[in-house]
Structure P
Amino acid sequence: MYTKYQNNLEKHRTYISSHRCDIDASAQYLAMEDVFIQIGKGDKDDPVYKMDGMQKVLLDNFMQVRNNKLLYGKSNMDKYGKPTLYEPETGRPIVTGDGVIAQIERFANKFVFSRLNTKLFNKALQAMVSKCEKATGNKFAFICNEAMWLEIQDTLSAWIRDWKTTGTFLFSKASNGYVDLGATYQSYEFAGNTVTFMIDRTLNIEFPNRKYGMFLDLTPDKSSGKAAINMFTFKNGELIHNYITGVGGRSGMSSGEVSSRVAASKEVMFGYAGVGVMNPYKAVILLSDENTSNLF
């Protein structure tokens with residue numbers, strides 16, 4: 001008698017990318033960040049324009065650039081681990097890794113549709129369940145763009161109508177006599193498994209004219225506790241903040257040593273980040289036909 005164990009192990013390679021944003025501001029701007037322009041003769045009713053702080057604008061831009069890269073980025077590395085892009089002047093290699101969507105699209109099941117219906121949704125849901133240990137009790141997230149979100153609401157409204165269920169929860173009459181009509185559908189259950197809908201408007205950038213959504217299992221790994229999607233960086237390298245001080249200093253009105261003769265300062269936010277989808281097979285993508293450009 002003997003017992004034979006079988007297992008399957010795969011290694012997926014991705015890369016950590018660098019991200020950078022710069023901002024410049026004159027000494028006059030730095031000295032008047034809170035109140036930059038006032039129109040009129042100084043009366044209390046004169047309009048005042050308040051400007052965002054230099055560091056706030058820089059941080060917002062850096063986070064947007066990094067997050068979009070980690071979501072949409074595509075690697076420029078070949079199968080031998082060599083980059084296809086180099087800096088023309090110095091010959092320095094430019095390394096960039098795949099984002100979440102690129103990693104998922106390489107392995108996920110894909111369903112293309114002209115108009116969404118619950119049968120297609122059930123089929124996609126069962127494709128997710130087939131990759132799980134249990135046949136029931138699974139919970140998934142469905143992250144989609146705005147067009148897909150509206151399509152889901154329209155589809156589930158039709159589902160309610162076809163089942164001819166009681167409609168009292170879809171409308172109510174307020175004390176003033178007006179009627180509130182409609183509902184927002186945030187989850188869907190089929191065959192003992194539940195999916196929760198999450199709208200992400202950043203997906204509108206990549207798919208402006210198509211309905212796009214991803215089924216994801218965001219349950220952490222049971223043995224290690226690792227999250228389903230992880231960001232990787234170097235120690236103390238996720239956000240590096242540097243600045244070049246010009247005349248007027250960082251406040252625009254300060255004295256002391258400067259690094260430039262120009263009456264302006266520069267700030268730079270730089271960092272390293274890469275993302276890893278730990279199980280890209282456990283995903284399903286729903287995508288509308290290319291001819292479907294309307295929201296409904």
Structure Q
Amino acid sequence: MMTELYLEQVLIGALGIAIAVLPWLPEISDKLTAIQVEDALAIGSAAVGVAFWLGIPLDRLADTLTERLDRHARLRFALDRAKGTLFPDKTEKSGTLVRDLFEEDRLRVCALRDAEAAVKWLDYHRSRIRLTRALMAYGPALAVTLTIGLTRKGQAPREPVNPDWLMGIAIGYAIWAILASVRGSLPRTNELKFRDYAEQWNFIRADDPQIVKPETSGAAVWASEWLLLTMPVVLLGAALVLAFSRGDRMVELAAVGVASMTVMSAWAWWRIGFTFRTYLHDLAKYPNKPASASETIAPRCDL
């Protein structure tokens with residue numbers, strides 16, 4: 001588990017380092033041809049250390065940027081699993097629902113008490129979620145800086161890196177983070193506003209509390225968050241415009257490749273999240289098997 005988390009942070013941090021240095025790709029290529037093996041090992045070790053520490057805040061920022069979409073996924077999963085049942089009533093004193101349709105936090109704690117194989121399986125999916133989320137969040141910046149670096153590499157003489165591009169990336173992510181904060185978070189599955197969400201997305205009707213499967217899909221959810229997705233779309237568009245304005249096939253393919261990777265990572269993050277919650281939900285339905293006949297089954301965190 002610790003090794004997996006360490007690798008995740010290193011990979012996410014390495015992505016951040018790549019974004020920062022790729023505009024100077026021609027200069028880096030020149031340096032690498034003259035570097036000694038001993039120096040390369042020292043630089044590589046230092047880079048791994050920096051990537052490890054950089055991965056922590058970058059992972060947290062990616063979580064902030066995608067939190068609202070992730071809450072959409074949780075709410076829709078809870079309603080989808082509960083279809084055919086009645087939506088819970090509200091309590092009189094606390095102002096919450098009498099039943100939580102999907103107690104994810106509690107189920108995660110319960111899963112940690114499960115068999116080692118089950119815990120590793122869930123950790124595997126959590127690792128996939130973090131990595132695809134990072135690629136989705138930072139793919140737009142990677143597309144821009146890679147395009148700048150490849151464009152400069154083909155120039156003779158080389159033009160200096162335009163600071164306006166780098167400033168534009170920083171401003172874009174700052175605006176994205178502000179929009180994510182201003183938009184706020186969606187309700188939890190035990191809050192009264194959860195009913196409003198269910199009615200808004202046609203999981204229930206105002207006069208009928210039975211939960212049904214609506215006609216809307218995940219694509220409609222993403223479309224509803226168009227304001228939040230404006231900045232990453234603008235950055236990807238800028239990278240593609242820059243690439244195709246140069247008439248270099250290699251630069252065009254690289255920009256299209258990174259843009260495609262970003263979109264595919266977003267789709268994978270969304271789908272893996274549902275898979276993870278499905279396993280989390282189903283683990284609570286089946287009891288642990290005792291290791292020997294003399295052992296008793298520990299109490300389960302049943303749904």
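Given 33, 21, 14 as the derived value for semi-axes √(5λ) of the Cα gyration tensor in Å, for residues 177-240 alone, which of the supplied structures P, Q does it correspond to? Kindly include the intermediate steps, with their values, before the conclusion.
Numbers: P: 33, 21, 14; Q: 30, 15, 7.
The correct label is P.
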**OP:** Could you figure out which one of P, Q the value 21.0 for mean count of other Cβ atoms within 10 Å over residues 9-16 was computed from?
**Re:** Q
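When mean count of other Cβ atoms within 10 Å over residues 153-160 is calculated for each of the structures P, Q, which structure yields the highest value?
Working: P: 15.8; Q: 9.8.
Biggest value here belongs to P.
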**OP:** Using Cα Rg over 2.2 N^0.38 Å as the calculated read-out, with 1.37 as its value, let me know the right label among P, Q.
**Re:** P
**OP:** Consider the structures P, Q: one of them gives -6500 for helix-only ellipticity at 222 nm (-39500 (n - 2.57) for each DSSP H run of 4 or more, over all residues; to 500) as calculated from the coordinates. Say which.
**Re:** P
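No lab work stands behind these numbers, since they all come straight from the coordinates. What you are looking at is a predicted structure, and each value in this text was computed from that prediction instead of being measured. Cβ atoms are built from the backbone, for glycine too; each structure is taken alone.
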